[in-house]
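Have a look at these structures, which come just after this line.
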Structure I
Amino acid sequence: MTSRAEPQNPLRSTARFRGWLPAIFVSLLISLVIVSPFFWRGSATGHDFQFHASSWLDAAGQWKEGVIFPRWTEWADHGYGEPRFIFYPPFSWMLGAALGSLLPWNAVPAAFILLIECFAGISAYFLARRVLSERAALFCIACYAANPYALVVIYIRSDFAEFLADAFFPLLLLLTLQICELVETAAETSFRKPYPHGTIAAFGTVFAAIWLSNAPAGVIASYSVAAVLGYAAVVRRTWKPLTRGTAGLALGFGLMCFYLLPAAYEQRWVNITQALSTGLLPSENFLFTVINNPEHTLFNWIASSLAVLMIILAGAAALAARGGNGQAGGAVMKEWRIFLLLSALATLLMLRLSAPFWLLLPKLRFVQFPWRWMSVLALPFAIFLACSMARKRWGWIWTLTTFAILGSTGALLVQKGWWDTEDIPGLRRAIANGQGFEGTDEYDPLGDDHTNIPAKSPEVQVMDTDSMQGPVIKPIVHVDRWTPEEKEVSVNSQQPFFLGLRILNYPAWRVELNGAKVTPLGGDDYDQMIVQVPTGESRIRVRLMRTWDRTLAGVVSLASAVFLLWLLVTGIRRKSVEHQAQRV
């Protein structure tokens, strides 16, 4: 049961803060060990490194031009751009851009990982201290921050967005357990059983943060939360977990609506099906799957081996954790069944026998890689190991074995990774000389083939092709303004001609010729924006407009933020009334 609140004691508050110091120290120490190879090897330039680094650079450049929340990636497709920032969640590329604005760019990957690893460790501690002893909770920090999946994401995959999202998972699970009343809420916290407003508000906020970090992680989080809520409703024989969980999920979706609704609606304007092209299908990425691509198969076997390692260690530690009535360093781990449920769910969905679920469950296929469920397995992995390591009997064996396995796994992945110091400087040079970088298949506007885009093009060019004959007398063309979301060009010509702009056609662009809206043409090889210009002086203006879906999404997110504030204020007021009543 929840204990009654007591008057605030300054000495108790100081002791509570000192209790967090070991957790902060352990989290920082583990993070420094993990990021240490970056100090002498450079950056781990894994599968997704170029994508994330280019997003950071592009966003930071747009901030300098006054675009606070970019929607169009200016330098993608070699300067023709793409709507990447509409579809890719904003937290990771905004954090990377912010770090790049404060630090040398070559230091940004290491700083990003160090910051998020520290946060992941503290996040794990929030959860562990509710279900484990203090000693075991400190072990949990190391087990979660250095779990094999986190290491493969850091050293091999370089998926900074997924790495950021995974750091929120322990907090989300803790708040889910508190909503279900499966974990007692400590007296010193603001999350109280009689008044769940604060818990629902925090749950919705963390759930939104995961989605705003990485969409596949958001899908994984949604199904994981649904499983826990359903389990709690059945075990406790009450609708409370489902009703409170639904309220929290609705709040979370409302908060992230400013991103999610445009991303969902405007998918019809891009080649989004390329996200499930060959090599990215779930059927090609179950554990130990072999396809006709040696490099893909090699990585799949690395990920599969790590998944099996995590499953075996988590299972063995779970058996040890339940020995002696579940005692773990003096604390009783009451909710081990929840962690077993998550372990079973993650394991099942990584195996080929779960293929029907990947076809039938909404949006699950967009997770792409079944081994991504290791991000959920990492939680029971850390909890069970920490529980076993903190036992008085055989605990030292678990400690040595675990650290030896995690250390050797990290060392092996460091050796397997690709390290470089020139990737970010190369991207910066390409942007500076107007060459830009390659675009993304799934964000390529519909009807375009970005593989045909030349590596370097001028901002405007007089078209002279077989289908668009150029003028006999060269017109005078002057670029008056050229920013990521607004272009202005003035023209003086003695005969009509076609003017090509270094922009890909996209429905959100509004093109005006002498103040009147016009529909631009497309190119033969790629869908370049082409405007037919009449004789005489003309002025062309192109602007990225706020479409109705973005406006509606912004209103919904604002309303959800107001509702969130109301929940917090209500919780604080009720807490204050309770304290006053106790004093009386």
Structure II
Amino acid sequence: MPKKFIPLCLFFLLLNFGPWSCRETAPDLEAALAGITAQDLMKDVEVISSDEFEGRFPASRGEELTLEYMEKRFREVGAEPGNGDSYLQEVPMVEITNDPEATLIISGGPKPMSFPYGDDFIGWTLRAREQVEVENSPMVFVGYGITAPEYDWDDYDGVDVKGKTVIVLVNDPGFATLDDDLFRGKAMTYYGRWTYKYEEAARRGAAAVLLVHETAPAAYGWGVVRNSWTGPRMSLQAEDDNDSRCAVESWISRDAARAVFADADLDYEEMKAAALERDFKAVDLGRTASVAIRNSIRRTVSHNVVARISGGDRADEFVIYTAHWDHFGKDPGLEGDQIYNGALDNATGTAALIELAEAFKALGPPPGRSILFMAVTGEEQGLLGSDYYATHPIYPLTKTAAVINMDALNILGRMKDVRVVGYGQSVLDDYVTAAAAEQDRVVLPNPTPEHGSYYRSDHFSFAKQGVPAVYAASGVQHREKGEEWGRKQQEEYLRLHYHKPSDNFDPDWDMSGAIEDVRMYFRIGFRLSMESAFPEWSEGSEFKARREAAMSGEKKLPL
């Protein structure tokens, strides 16, 4: 090799981009990074979150416009189709719209108790049936509704809940006690997620689930429940039409739970405390639950958008960037603004995919591994698009090195810190640390692990299948206005705009921090694309064994 090329190779190694094969023409990193601009990002965010796109609900006119726009923009920046000659991957879905007149009736006490749909009860079904009914189903309190052998915990021990209605607490015992030796202490495990609660109850044969909402352990208020679980609900099409799910899945308010327990001569707070004990046993309430839900059903197809920058000597291996394009569409029942534009969540992340594709194209010679840019559907409906790809991959997951997820970019300006959701899960934390150091930033764990954010965005669909996945975002330590200001702004967004029609585009956003983050994501992906090794999960991660089994060709282990 001519000596004149050695310094370039050493230069890239010193920049922490990892080992790569020295080439006569080196990738032009500065040109790639410079091409990631706030002006371009804002243009795409403004279009994608405009009223014309009608809130981007899957399988709607808003989806059609989003797909057309994403395809056009990927072509313009030079990214090729990622699914053969197509930019699209079909995602079969079923849309179920529940009748909002459903009422939960609790019987067996001095007089029936009624909880109409809305203020204290939000219920639905994922069964693709025109009507489902739960009639006089015996009610059982099963604490946190968790069966976790590795934690020596089983709330269903000794109780048969087939055909019954279970009342379940949200989150897990570690959050309630802050005991680091109980589950993961303050940090939520997957056992604390509402998705797990419904899944476990279904495995036990329960007819219905009443999940008790409390703002702190749920990490959001009742308004988010109302907005997120009302209206049309999407799920992936299943061979059994989801008959294996509980007939009714629901949230009830804490006030409703207190009333139900009081009617059964039980104290809600005392029952919560009892559920924190390892030897807790389910409690029969001596009451029955009834609810009927009528549905309108539409079977349809939504789409993931998949673009590709083909790699060089390892083109059959992949680094994936993900961001969800969907939001909640329109709600004609609202007064005033009826469109959930989802500007921050997640038109920003979707637009960043375009910026990243343009940056990788600007490198000149391609990276070693191919890069996929995936704008996925149905995240707001339960990570549907990413789940579908992860279980129906276009390219083998054993050839997928890692996933980098983007969900709601920073609109507040430059931050000193980077927060990694699920910090400690994999060696990808080191990649984030190295890229952040280039910007004189410090990497910290997510300050609110109790929110279970690692299980709430699209990287989790890949983690469940064993693929190392990272979700890193700006922190709260604003370089000019300080940490208290940054934290207050983020809390205000969650309170006023998260999953609400007021999440609108604002031309006065300060996107300087977002651009730093996107450039950081680029550095992480570039390093991964130039390596020959595959990143690994950390010891103790619940995903490590699944990845090792998949890579060795063994049968995949259940999560």
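Values quoted throughout were computed directly from the atomic coordinates according to the rules given, and no laboratory measurement underlies them. None of the values given here were measured: they were computed from a predicted structure. Cβ atoms are built from the backbone, for glycine too; each structure is taken alone.
When FRET efficiency 1/(1 + (r/R0)^6) of positions 54 and 366 (r between Cβ atoms, R0 = 30 Å, to 0.05) is computed for each of I, II, which one produces 0.85?
Traced to structure I.
Comparing volume of the Cα convex hull per residue in Å³ across I, II, which is largest?
I
Figure out for me which of the structures I, II the number 30.9 belongs to, where mean count of other Cβ atoms within 10 Å over residues 382-389 was derived from the coordinates.
Only one of I, II returns 30.9 for mean count of other Cβ atoms within 10 Å over residues 382-389, namely I.
Can you say which of I, II returns -18000 when helix-only ellipticity at 222 nm (-39500 (n - 2.57) for each DSSP H run of 4 or more, over all residues; to 500) is computed?
Among I, II, the structure yielding -18000 for helix-only ellipticity at 222 nm (-39500 (n - 2.57) for each DSSP H run of 4 or more, over all residues; to 500) is I.
Say we calculate distance in nm of label points 7 Å out along Cα→Cβ at positions 118 and 214 for every structure; which of I, II gives the highest result?
II
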